Structure I
Amino acid sequence: MRRHLIDVGVLLVAGTAALALVVGTEPGVRSVALHVYVFAVGGLVLGVLVAGAREALPRRRSLFEQALARLSDPPAARPAQLERVEREVTLGVATAYDLHLKLLPQLREIARSRLERSGREPGPETLGRWWELLRPDRLEPEDRFGPGIPPGELRALVADLERL
């Protein structure tokens, strides 16, 4: 509120100086200048009253403002391990070397863990069509920049691993 009063005081002094200048140099427009001055002072007084009333009222946030505030809240931080796995999946789909180096070790570990729970070992009879892809002695791809695993095939592999 105090800042508003200082601003209004500066504007009143500037407006009064402008009125005095106009009345002194242009006597024919004295009544128009006076009307404009009174109108401007009335506007400033109303502005001060409205600002004072606004500050005096308790500040309640509307439901709309509350909803907007919830939208602007930063999302919860994602776990670092989830982001790492997402990167490995993206890279494994993109290139054969990243599939071999980053994603397949993860998938092998998942398959081994799930099979161990039921007392089985990873092998052609337990992993079926995925054995060639998940076998531990699989050779590095000759074309490192070749395509990785297609997303549909990866989904099928993950679904089969979930069923183990």
Structure II
Amino acid sequence: MSLVICNECGNKISTKANACPQCGAKTKNKTKTSTKLIAGFFGLAALMSIVGHNLKADSTSKQPVDPVAEVRFQKTVMVAKSVKASLRNPESVVWNNILANDEGSVVCIEYRAQNGFGGMNLEQITYAKGKLQKSATVWNKNCANKMMNNMKNVKYAL
């Protein structure tokens, strides 16, 4: 127990006293060192979390873009948008498979969409040689059992 000076009257009072015995002024409660250390630890952890999250976001946004992959993606999105626009009910489309070759010159799309009677049809469409074709022969020639790039991220761009 130590003595401190009262801020009001200047009398010496105990650090354990709640009020000055002479003037009745309440003493200030001092924060314990352990409480300060714990609060500092949590504050530092919160700061590191915020800074770390921002650094991670900055590092992912500055990744180099592969120009070939970007062209393939853009062509595939263009084909998928034209398929969707040609449907009777464009909002009913469910993309099952979207595949493209390395250059994006061949795009194979398998989807379900609502027909004129309200039922869902499974369709396969191929974009090759600058044309959209629903022919099974063209699908088998260009898409069936071919190693192509899965373009599932195109679904989210539509």
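Taking Kirkwood radius over Cα pairs in Å as the criterion, the highest value among I, II goes to I. Of structures I, II, which gives 3.4 when distance in nm of label points 7 Å out along Cα→Cβ at positions 80 and 96 is computed from the coordinates? Answer for the origin of the read-out: I. Taking relative contact order in percent (Cα under 8 Å, 6 or more apart) as the criterion, the top structure among I, II is I, with the largest value.
Quick check: -12000 is what I get for helix-only ellipticity at 222 nm (-39500 (n - 2.57) for each DSSP H run of 4 or more, over all residues; to 500), calculated from one of I, II. Which structure matches? Only structure II yields this read-out.
Read the figures in this text as sums done on the coordinates, not as results from a lab. Because the structure is a prediction, the values reported are computed rather than measured. Cβ atoms are built from the backbone, for glycine too; each structure is taken alone.
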